[in-house]
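Values in this text are rule-based calculations from the coordinates and carry no lab data. It should be emphasised that the depicted structure is a prediction, and the values quoted were computed from it without experimental measurement. Cβ atoms are built from the backbone, for glycine too; each structure is taken alone.
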Structure P
Amino acid sequence: MREYDFSDGVTYFNGEWLPGDTPLISGMSSGGWVASTAFDGLRGIHGTIPDSDLHCQRLIASSRGLGHAPDLGWQQVLELCWQGLERFATDSDLYIRPMFWADSGFIAPDADSTRFALTVFEMPMPLREDTMTAAISSYARPLPNTAPTHVKAAGLYPNSGLAILEARKRGFKNALLKDTMGNIAEFSASNLMIVKNGEVITPSDNGCFLCGITRLRSMELLRQLGIPVREGRVSEANLRDADEVLSMGNYAKVMAVSQIEDIHYSIGPVFHALYDAYQAYARDFGQRPNALLRQSA
């Protein structure tokens, strides 16, 4: 991960733009105590915010999915995201993070106490040549009836954090997690695709992990490029046999994977084609309406 500083940014809260490190949640807040928080991550790239409407729609769905009563619609959140972008230089790489949380409630959230904040700070995008290494984690993604896997909830991320710490102790940058059935699911905070003989396979959406907006966008771009892509079961044997492995998520958008455990991968033609296609899509996104993949919201 390239260098960034959480405090070097801005925060929108209670109708004001404030310094990025402004405290928001008290020690008594349900949002901090029992992690009753939903959030989304967007990227400011090339002076635009790719798929910003889809991210804001997903945020509202995630907030409601945690029992909140958000008092902003997705269009209002979207407008605030663009306002945050405009507070920085047009060539800045930004991380934009809107979030809702319940400020009160004893374990169960009090919907009427739902609060909103938006943070924006500079976070450099990884370069084309930056790659990921990953260890297969002993931690697993939960079943849909054991955790709120259908939403982007803060409470899901301690599992990812422990997996990353475990991987770092073994000399890897990231972690690759399975589901509880032993299928390869995703990286700690991004989705996975493998390439074999020019075909791209991504783990099937079985409800154990969040199928990201960048994953869906990447699948659409691959189809436009004429590269076959499908969902399917991915096993450790598939990883060992793959020609390329790719990661797609909000932090890097599209990143090549150079190693998983003792398996090494080339940075191949599918990665380069998808990387170029996504960068072109991001540059052209602008503020136009986006009807594609509306079901992901």
Structure Q
Amino acid sequence: MSLEVTALEDAQPRLRDVAIGTFDGVHLGHRAVIDGADTVLTFEPHPLEILHPAALPKLITPFAVKRDVIDGLGVRELVVINFDEEFAHLPAEDFIEHVLLERLTAGRVSVGENFRFGAKARGDAAMLAARPEFETRVLPLVEVDGETVSSTRIRAQVAAGDVAGAHRCLGSPFMVEGAVVKGDQRGRELGFPTANIVPDDRLAIPGHGVYAAFANGVPAAVNVGVRPTFESGRGVLIETYLIDRDEDLYGKTLRVAFVERLRGEKRYPDVDELVAQMHVDVGDAKRVCASFQRP
């Protein structure tokens, strides 16, 4: 990783071209804001977690994924603001003075047209553009398939299992990441050993079903759901079968990039029928992954 990740208070003085936003998902609209900037300024945790916890949506990207996606955009530095109660009360004018000018020495600032900042969200793009100390670049909303790209739209696509549609809006596949935990070993007994992730309840996950995906770069067939054939009662798992690869991943971090939904989750009358369908799913996933054009 070439990206330098810096807490705001540790940022060293230098002239910066700064893109500002929460950037949950780092979707095509966010990428338009970031394009050409050498520094991305973002907030962790998500501001709503402090301002209105009950209104906090499922996040599309945990910080590690967001960091790595931004790293792939050619940005030099990711500056992270610890968004807490104190920062939430910082007036918009002070954000400009103390963060953008004193700390970051911004020569250009890029934001989306609907960006708001400062206490009670009183700051906006027009306030930034009125400042003579730096150039302000305001990016319009981006459309895909005739609709505005937004984090809200992408969350809905992911929840519906439309990972291909989410990919078109994100600019790269939707990803989940987590530590691999021990399951009930049933997949291994059936000839399809899986690496299992318990999804974080704070994060978006695809709707129940079977997907073609890449897991740590390896083609995979992934089941998201509750395994209705066995009624295990274990809750939702993300079960990943790495195609043509068998390795011990327990305790390791697995990142799954979803490519296409193959089918919905289904209860089968017996194990033999389930195993036959699993063979079909793996074949379909292998075919989809082989034809996938990586961005």
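When Cα Rg over 2.2 N^0.38 Å, for residues 18-113 alone is calculated for each of structures P, Q, structure P gives the greatest result.
1, 5, 11, 15, 16, 14, 11, 9, 7, 5, 3, 2, 1, 0, 0 is what came out when P(r) over Cα pairs in 5 Å bins from 0, in percent was calculated for one structure; which of P, Q is it? Answer for the origin of the read-out: Q.
Taking FRET efficiency 1/(1 + (r/R0)^6) of positions 90 and 266 (r between Cβ atoms, R0 = 35 Å, to 0.05) as the criterion, the top structure among P, Q is P, with the largest value. Assign the value 2.7, calculated as distance in nm of label points 7 Å out along Cα→Cβ at positions 58 and 122, to the correct structure from P, Q. Computing distance in nm of label points 7 Å out along Cα→Cβ at positions 58 and 122 on every structure in P, Q gives 2.7 only for P.
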